[in-house]
Structure 1
Amino acid sequence: MRYEFPGLKRRLNKDGRARLYWVARADLAKAGYKPKTVPLHYDWRDLEQHQLISSACMKFQAEMLEWASGRKDTAPPFDGTVKGLSRQYQRDEASPYGRLKWNTQRTYDHVLETIENAFGDRALSCIGLKDFRRWYDAARKPKTSGGRERIRKAHGVISMLRRLVSYGVAAELPECARLASILRETSFEQPAQRRVRLMLEHVEAFIPVAIKRGRLSLALGTAFQFETTLRQRDVIGEWEPLKDGDEPSGIVLRGRRWVNGLTWSDISKDFEIYKVTTKTGAIAAHDLKLCPLVMKVIGMIPADKRIGPLIIDEEAGRPYAEHAYSREWRVIADAAGVPRAVWNMDARAGGISEGDEAGADLDDIRAQAAHSQASTTIRYVRGTIGKSRRVAQLRSAHRAERKPNG
């Protein structure tokens, strides 16, 4: 028999096998239709599964066309399932999902896809504590036999379920209040906080290797991250998808515009910077003259090259593409002897921890890192002895004061 497969796309894995996806029409996806992509867990080589593939494609295509026919402003009927709740959360204009930043939406979409594929057809009315425990335990199992448990993934699934039912309570959807109360009274093991940090000796070993290999951009980016404690995104920037109707101005690559990174114009003639951070909108202010590693690398860059984005991929001639900076950073880090357990993202924790170890006031460190609360700063202090040493010195001085004369 001949079947129709509207929206079907096939993409090859590294092993040569085809993975199947249903993909929404580009114009409707741009107009706001979700989901944009749905993985289909069938084997194209098995002819008997073609009917199932066709049925799935027809179903998703029909939902999309129904939305396009005039129901854009009306959320589809809630069918009482986990998948129905997930779709409602993504499509409802009153849902907090629509106010999330694009990259947060992308992260949430990955987790929601996992949830829908694993137990999306379960009715909310039939779910209880045992189900949540079973799903958590299944998600935390190692990817391969003998591998590490994936606690971070399992905790992410539970966190997303909490968001879904919390939205459901606000939207007055059936069963959500009951499920929210179960999750509120239940605790699940959380992933351990990272304990490693990029240290001064790592940075001092990294920079000369990066320079020798023609990666001045990586040397400068790492120096900035460590000495100013700015997040990677605030130093190198990010590629934000163009919205429908946006003019493709600025630096644009494949429908994305480079934003939020440092530019040479951000550095004043006195080598000071004032940067609005992407996560909180707080202003981070730094005097680069007090950042010797940064000044050393800047001094290697000719004045006529100090135009546009601060960090430029030498090979591409533009800001680093997504994930390329961390990937290339790892190559240099390996050559410089930086332990594999230490990541580029640990530069921020390294700078904050060094400040704590040097005896800096916690509130001053908080201000430098542009944190709104000191409790956030404390989470970045990793394995330092600064506070312990200060307490021990104060105790010793106190004992000396209490000793009788002579």
Structure 2
Amino acid sequence: MLDIQNIRRDFPFLKQMVHGKPVVFLDTGASAQKPNVVIDAVKESYTNDYANVHRGVYYLSDQATEKYEGTRKVVQNFLNAEKLEEIIFTKGTTESINLVASSLLDDYFEVGDEILITEMEHHANIVPWQLMSKHKPLVIKYIPVTDKGELDLSALPSLLKAKTKLISLTHCSNVLGTINPIKEIIQQIRQNYPDIAIMVDGAQSIVHQKVDVRDLDCDFFAFSSHKLYGTTGVGVLYAKEKWHWLMSPYQGGGDMIKLVTMQQTTFADPPYKFEAGTPDIIGVIGLSKAIEYVQGVGMDNISAHEQALLQYATKSLKTIPGLRILGESEHKAAVITFVIDGFHANDLGTLLDLSGICVRTGHHCAQPLLQRFNVPSTVRASFGIYNTQEDVDALIKGLNKAMKMLN
């Protein structure tokens, strides 16, 4: 069991008051708060260790490069990637997906090829593929979602065709909380279509559970630092080595070249081939501290704590008349999205804020999914390592108060 009060002391954000009330942060699914070890590492690096990486011959540059590249090793071990070169630093999950889409467009996809995604995807795993299909005519298909909020995998065999070249799907829905059986899905696909590229959006799953990319056997896996208690503006793309030489550079510029002449350019070996320009050096260093922090707490401990909160919150929310939860899969992360009959989500969110309670309202960058459930806007409470049952109680009290005010 976690010493939750000790953990809460690691997060200075939680000490503040909002509208004169102790802050109750229930929006970790959007972006997690940062522990002191991450904040201190960022401050220390900017104060004493800052220099550009890879290019300097002086001591500080060597130190910065060592810390920056040390994070790549931390991430490799965290994901259990086979090779260090399979870890590519990006700005976040969104850029990671865009990188794959853009890099494979010219040499992998042919006109009329098909891309398979799901109805529960974040816009970051929909829009890039739509953009690519405008550059080269491609067909996008969707795995449907059941009323329970799970993928209808019975439809998968009929959707897979000889023309299917890539499948990209979320490991965990940011709206429904559904944890998809990625390993089983990939095994099913590989039986008949071993060469299809498979990408996994791990932005939500990486926070709640252990991830082993070799065990999953995915070709690509993406996640963001800021959801993992790390810095913003930093992400990771795991790309299995076999794809490196088929992928064209996503951007051109400094640090991704071997030789540039007036006529042509030869590119650096991966991963640097995909890391043009000066990166977010300090942010990457902060990511390593965030990973070390959650590993120190223990991913199994985090998962157990959040699952207990999820069960408590689900039971508590169902006591509210007219409240309907979207997504009640048996395999869920600590994310609950709901509507209450007769009340607009934004009104509820605004009044909850007056009680110091931070929730997310709206379509959560998943408009096709909300259209599937025929709701324009919802309230989402997403839990993290620092949340407690008292936070859930505050949410219930705040919702009841808001409903009385709105009646």
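Values quoted throughout were computed directly from the atomic coordinates according to the rules given, and no laboratory measurement underlies them. Fair warning: this is a prediction, and the values are worked out from it, not measured in the lab. Cβ atoms are built from the backbone, for glycine too; each structure is taken alone.
One table, with the values for the structure above:
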item	result
Distance in nm of label points 7 Å out along Cα→Cβ at positions 103 and 375 - highest-scoring structure of 1, 2	2
Source structure (of 1, 2) for distance in nm of label points 7 Å out along Cα→Cβ at positions 23 and 207, computed value 1.5	2
Structure from which 12 was derived, relative contact order in percent (Cα under 8 Å, 6 or more apart), options 1, 2	1
Parent structure of the calculated result -14000, given that helix-only ellipticity at 222 nm (-39500 (n - 2.57) for each DSSP H run of 4 or more, over all residues; to 500) is the read-out and 1, 2 the choices	1
Label whose coordinates, when mean projected area of the Cα convex hull in nm² is calculated, return 29.1 (choices 1, 2)	1
Structure responsible for 13.5, with mean count of other Cβ atoms within 10 Å over residues 39-46 calculated and labels 1, 2 on offer	1
Distance in nm of label points 7 Å out along Cα→Cβ at positions 31 and 47 - structure with the largest value, from 1, 2	1
